[in-house]
Structure I
């Protein structure tokens, strides 16, 4: 069963070992960078390990109340990755469902915002399958997408 667990002293080293395929490395920051960013933005960033039962299969980081997002009712999905050993096994879809449920159940957000690098069709298709739609904005070279809980 897929679940999200906080990154702690007990599991952060394992998280640092997670990797994507070589051809995906330009699509997502490595977890060392992400955890450093989580420390820097510790009041807002929520990093989680994605577990399948007792096995860590991925990493996700949300941003709460960052850069006015909460005022707009938006949670930012900053990072999402599944380790290369666990890709194409349904873990990404199950983990995204867990993330969406967590945001809906734990917070009063109306939307989730994320972005993906052009050419990352796996991420684009995953997000679209959950109802994310492009909002016409770009974050650098990344396409911004929104999931509106009220519309979906």
Structure II
């Protein structure tokens, strides 16, 4: 018997032409991780594909258009009533200027190595550590 149901959340690291990606700072009145930084995205509504949900969330939270390139990794978190799997994708900025929603208070375009300078959402920290290790090993192999 399951103690809590699982939900799926999709997030995306939207990369610009300079190799920077977008982080959003959750508003201070957010239920989870107030004031913490995370990539755009959110929970999938019933009947939505994860791609449809992600495109909807990107538009709602940022006003941007992006394309999905590949899966970057996963993470998980637990709330009082549900457990959440976070599917984190990498994508490419296609068009638009950032206009954040009420869910967030700030945004920053950052290089991956700058992740350590931000107070990240709890669920995002394990992914960020692994992501930085992968990036560092890719750089080492390519030099």
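Structures I, II were shown, and relative contact order in percent (Cα under 8 Å, 6 or more apart) at 31 was computed from II. Suppose you compute Cα extents along the principal axes in Å for every structure in I, II: which one lands on 50, 33, 30? Going through each structure in turn, the value belongs to II.
Each value in this text was obtained by applying a stated rule to the coordinates, not by laboratory testing. In this text, all values refer to a predicted model and were calculated from it rather than measured experimentally.
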